[in-house]
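Have a look at these structures, which come just after this line.
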Structure I
């Protein structure tokens with residue numbers, strides 16, 4: 001079976017997730033979704049209570065992760081997600097930081 005087609009070149013998504021997202025398994029959940037999608041990157045807590053998610057891969061797949069972050073089906077309570085797009089930097093794997 002051939003690999004699925006994706007939209008364009010790989011991109012880097014940086015998403016800052018606001019809400020009650022620390023201490024609730026949010027980074028673990030995000031890592032699991034990213035690995036299911038075949039993305040590389042990380043999820044880490046920030047000092048101000050947000051979670052920063054960096055994901056690299058095809059744009060349509062990164063969009064899928066972004067939709068999941070905004071879905072309301074995450075651990076904790078997401079108020080909103082701020083996104084930024086850029087060129088890939090070549091990270092491997094997906095880890096919780």
Structure II
């Protein structure tokens with residue numbers, strides 16, 4: 001099935017060293033998404049996910065749910081057409 005949406009989400013807060021990327025990967029796989037969650041030097045986590053519009057919206061809702069490991073203060077998201085080339089969901 002071809003992806004029809006790409007989510008890029010910059011997650012701000014206490015999200016490194018708390019299992020956040022593992023948690024995000026688990027939610028993404030449950031939703032059938034491909035992509036990755038990557039720690040950045042400034043303390044943010046970059047989440048890139050491709051899949052159905054409903055699935056990427058559900059992942060964004062989960063990131064903002066208040067039920068993540070650590071503490072999410074802000075999620076800055078953008079949507080675009082999928083680029084492809086992703087398989088599985090990685091922690092980077």
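Here, each number is a calculation from the coordinates, and none is a lab measurement. Owing to the predicted nature of the structure, the values given are computational and were not obtained by experimental measurement. Cβ atoms are built from the backbone, for glycine too; each structure is taken alone.
A value of 17, 53, 25, 4, 0 was derived for P(r) over Cα pairs in 10 Å bins from 0, in percent; which structure in I, II was it taken from? Display every interim value, and only then the final one.
Values: I: 17, 53, 25, 4, 0; II: 19, 57, 23, 1.
Source structure for this number: I.
Distance in nm of label points 7 Å out along Cα→Cβ at positions 57 and 73 was computed and gave 3.0; which structure, I, II, did it come from?
Working: I: 1.5; II: 3.0.
Answer for the origin of the read-out: II.
Match the computed value 0.5 of distance in nm of label points 7 Å out along Cα→Cβ at positions 9 and 49 to one of the structures I, II, and report its label.
Values: I: 3.9; II: 0.5.
Traced to structure II.
Rank structures I, II by distance in nm of label points 7 Å out along Cα→Cβ at positions 17 and 41 and report only the one at the top, that is, the highest. Before the final figure, lay out each step's value.
Values: I: 1.1; II: 1.8.
The structure with the largest value is II.
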